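Have a look at these structures, which come just after this line.
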Structure I
């Protein structure tokens, strides 16, 4: 909600206007992401890419500002442990006839 009237990118935003951010579009911007519509989790493996804590508005999975998810530290510690548990506790194998390079993840 806009606390005061303001002008942003040439648009006049009256006081008390509710402004919504299209996070779906931000995450699929071809100016920021190479092949944005493809599922490529390896793009996040590179060190020093983007901060997920709401400081880089190209990537905001946990929100930003006052409304940011309060469990960011928990999630950043829990996700690697959950993945490690899955890898440790299960025997993973491909279905007969499927090669690893044929997988489209």
Structure II
């Protein structure tokens, strides 16, 4: 099993074409006031594997896509180790059997 970290709160701004800075530009264009990251298991469909951890960040109207990227990266640094620990504690099957 492979864990992936995605720079949005899935199911928003995910799937083909939504990667890296494209995500933050789309969040800004939509006028979102919240963003974040999702750590999930990878499967054969983009960004549709079971979710392990999500972390949110508040956004300001003045935030640029770069500002959003910085805020999201900060919570990604927390989310990935948390996800690894959660999978270690609960086991891989726990997540696949929930969906």
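The table below lists the values:
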quantity	calculated
Which of I, II yields 16, 48, 28, 8, 0 [P(r) over Cα pairs in 10 Å bins from 0, in percent, calculated]	II
With distance in nm of label points 7 Å out along Cα→Cβ at positions 15 and 31 derived as 2.2, matching label from I, II	II
Which of I, II leads on Cα Rg over 2.2 N^0.38 Å, for residues 7-62 alone, largest value	I
Parent structure of the calculated result -13500, given that helix-only ellipticity at 222 nm (-39500 (n - 2.57) for each DSSP H run of 4 or more, over all residues; to 500) is the read-out and I, II the choices	II
Value 29, calculated as relative contact order in percent (Cα under 8 Å, 6 or more apart), assigned to which of I, II	II
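Where a number appears in this text, it was derived from the coordinates with a stated rule and is not lab data. Given the structure is predicted, the values throughout are model-derived calculations rather than measurements. Cβ atoms are built from the backbone, for glycine too; each structure is taken alone.
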